[in-house]
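Trainee: Below, each structure is written out as structure tokens.
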Structure 1
Amino acid sequence: MRKIIRFAALLTALALFALPVQAAPEGPLEGMIYEVFVRAFADSDGDGIGDLKGLTGKLDYVESLGAKALWLMPVFPSPSYHGYDVTDYRSINPEYGTMEDFELLLSEAHARGIRVLLDLPINHTSSQHPWFIESQKEDSPYRSWYHWLKAGENDALLGQKVWDNKPWKQLGDAYYYALFWDGMPDLNFSSPEVVREVTDIAKYWLSFGVDGFRMDAASHIFARAEQGMSQDVEASAAFWQGFYREIKAVFPDAYLLAEAWESLDIRSRILTGFDAVVNFDVGDQLIPLIKQGGSGAAFTQALARVYGAYEQAAPGRGDAPFLSNHDQPRVFAALGYSKDRAALAARVLMTLPGNPVVYYGEEIGMAGAKPDEELRTPMLWGEGDSALTTWHDSRYNKRTQSVSLQQEDADSLLSVYRRMAALRQAHPALLRGSFAPYEASDSALMAWTRTAEGETILVVHNPTSEARAFEAPEGALNLSDEASAAGGLSVPALSSLLLRLPMEGI
């Protein structure tokens, strides 16, 4: 069966490579990454399910946001609505379209200077994947591609719990390891064939024109209880380092982004095999700070610790800060449905180092809370827009203003995101500059400097509900109107101040 699978994959690859894909932008990725759930984003054929043609039709909107990359949640065939349990890593979910539709999306995105990143969940497959079905036979060559134990073989291991659940799942007279859910059995990365196969899958898509990957569950490649041990971070990091070297040797501009919802020490180790790690700390710490109050100075120092740890572990690698993603409550709801608070969160995000990630709909204040389906509801384009999807009716967005209503409103949340993305791209200091905490006299304020290419920008954010005094350095210029900002200033509640400093002023 292995030969049949690989032969089919070869035929698909030959068909793909006959299609011309416009070249992607060269060099490192710098700028906003826009995360999209294709099913919820835009529908092209009226069946209520978002698809690749629908997303292609909305690329002008994505470009208008200032996004430099699209992160597509899984687009591979899958028995689940979310797609994180894959049954075929070398084709497109037919509900989303065809390979030709994907080729057109790539070409149109690249024509706009937008790269395309695929969400690649290789920690596990679907339980319906042909590999796993074959592995259920004890004499199958695929048996070693997963973790299997016979009943009674290791009862202590089978009884272990992770996150209050037993990851070893019974099937007949044997057990297989599935950390997240019994429908997603973990692959065995101790198998050289598994390592070779997942590396080939990545090269397959990069050869087609994809620009990189967000790697799901990157810190669990060698997972918590598969061998009777706690999470083996060193083994996972070593795998990713090898993966990184092999990919970069052929595709040096490929962008590799890790999901690691872990402590800083673990994230730092995982970063050694990636260009960046998504930074859960930003949203986890910033949202309570803006909503309930606290020390902006402490938040700034926490950021500095993260960047310092990253630089020590993997010099020159980056960060990918975000406010929320497809697994977390949406920001607007978490901030009490306050546009001013959400706007401040956006300004903070857009003034941090790395490539900020914006989850679709955050820019218009979409709301949502668990269960997961409510975090992934249809993008609100506006009444009468044929691209509206209907795959799931949202409980939380009955009064949310749509894109069409916010589009021409200079005071809308959407306009804040657009202005901040444009400002970021216009200033090297904000785009790629270093980060240093700035000591303000008021510890409630967040304050830091960003420096690059002879430019230093002092960033000040006020997360409190009242104006705060701030003493600006001599010669500072307000980026909004270039007026002199030297001397005493009052930073209004929930507002930001960006000052360009003379180099000798810091």
Structure 2
Amino acid sequence: MGKTILEMSHITKEFPGVKALDDVTFKVEEGEIHFLVGENGAGKSTLMKVLSGVYPHGTYEGDIIIGGRIQKYNSIRDSERAGLAIIYQELALVPDLSVYENIYLGNEQRKGNGKVIDWNETIRKAKLQLEKVGLEVDPSAKVRSLGVGKQQLIEIAKALSKEVRILILDEPTAALNEDDCDNLLDLIVELKKQGVTCIMISHKLKEVLAIADTVTVLRDGKTVATLKRDELDEEVIIKNMVGREIENIYPERPNKKIGDVCFEVKNWTAYDFGVSREILSGVDLLVRKGEILGLAGLMGAGRTEFALSVFGNPRGYKLSGQMFLNGKKVSFTHPKDAIDNGLAYVSEDRKKDGLILEQDVKQNLSIASLQSLVTGAVINKNEEIRIAEEYRNNLKIKTPSVESKVKKLSGGNQQKVSLGKWLLVEPDILILDEPTRGIDVGAKYEIYTIMNKLVEEGMSIIMISSELPEILGMSDRIYVVCDGRITGELPREEASQEKIMKLATV
């Protein structure tokens, strides 16, 4: 048994009408990698906000004990002094500042005891921090010029510059490709060797099983299990997370009725003026009625660009080629044209592009189909509430009310609202871009079940996903994209992770 570095004892945190944490207790040993897992809304992020001082002492019940001493933080600055640093899923970097300025932002290196910043010392120390995280970049480079994986490492370098003892990472791999994800996990193992204790929140059970020393499972704001390394098993973790066994993560679809081709593009090419290059080249792709078509490939391969190009081209790409709906040649100059022709697109970034977080659930659900709710020049509010309640029940959206703000919902329930918004327009073809990113295994199962039901009713789905098990588990047929080209087509029964990765890297 190692030395306990952190204990959160009997933590209870309430918001108006909601008990987010209910008598949560867990311990972390010095130098271990400790995962917090649970469904969306289980209380993981709230618990870490209590630990890091986002919610100050007095706003919760219970004790935070570090190194045997009870901590009473009034702010994040107090938790940093105690040796804690937290890195959120939405990175807190300033894009137009340099790497070294970001690393020492708020922790400026000054000359002597004066107020003047010693830039030479800042750059020297920044290089040392970058070496610690294994990142080879010019410290004077602007952060916006770097990819998400490198930005994540800069966040960690920033934390290490404050002599962190306990590093908290909230969904650190959610937006990373497979290579960047593997690099980050390797770094966390290396930090463990250097004596840094890591607490990670993750929905990806593969990475939990790969590097976790201990796993604490939360459900409905309560601690339900703490599992040591030799007890870790995917089925055990899932059962504790959702309170039931999920025998098949990808639900069966016995009533497959795949029909004729309903959507097709030929020699589809797109030029992006923003990057001055062709991002799609000669794409030939078709979708059949009642089919789930998987689009696989590495990040940056052109999958999202394809979705945007056919959904009314909102980014203004220069397009060439032909598009057909039910055999009829079509051309869209605006997303409204696509919607009017039965095409809908659920964005990969629900918070930025998919939802209006300050508005309530009913407003977000109805925003794409307001025209159908207008009587004269006025929105029929009663009808809007009725329809929102119907979709809330059908999609099992957990919310106290359809008039609750979307920003207060968990990630999985936000995703259901984003999906419901487009189901309301009753599309024939639905493009789902990373439909389960950042949501837990229970919510994923519910999304998959909804997808199966939709295609059984005759809808067609194009699913873009970076998770190969998801592509293999849900798709009827798979196209692989690499550098803006279709490099292969695989029926489900012939597809494997190895075949897909080979085609994704040609």
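Throughout, read-outs are computed from the coordinates displayed, never taken from laboratory work. No experiment lies behind these values; they were computed from the predicted model shown. Cβ atoms are built from the backbone, for glycine too; each structure is taken alone.
Trainee: Out of 1, 2, which one gives 24.0 for Kirkwood radius over Cα pairs in Å as computed from the coordinates? Before the final figure, lay out each step's value.
Mentor: Numbers: 1: 24.0; 2: 24.6.
Computed on structure 1.
Trainee: Separate question: Once FRET efficiency 1/(1 + (r/R0)^6) of positions 155 and 491 (r between Cβ atoms, R0 = 41 Å, to 0.05) is calculated for every structure in 1, 2, which label goes with the largest value?
Mentor: Values: 1: 0.10; 2: 0.50.
Checked 1, 2; max of FRET efficiency 1/(1 + (r/R0)^6) of positions 155 and 491 (r between Cβ atoms, R0 = 41 Å, to 0.05) sits with 2.
Trainee: To continue, here is another question. Which structure, out of 1, 2, was FRET efficiency 1/(1 + (r/R0)^6) of positions 131 and 203 (r between Cβ atoms, R0 = 30 Å, to 0.05) calculated from, if the result is 0.95?
Mentor: This figure was derived from 1.
Trainee: Just checking, which of 1, 2 has the largest value of distance in nm of label points 7 Å out along Cα→Cβ at positions 67 and 371? Display every interim value, and only then the final one.
Mentor: Working: 1: 2.7; 2: 6.4.
Top value of distance in nm of label points 7 Å out along Cα→Cβ at positions 67 and 371, among 1, 2, belongs to structure 2.
Trainee: Where does the value 43, 22, 11 come from, among 1, 2, when semi-axes √(5λ) of the Cα gyration tensor in Å, for residues 219-274 alone is the thing being computed?
Mentor: Checking each candidate, the match is 2.
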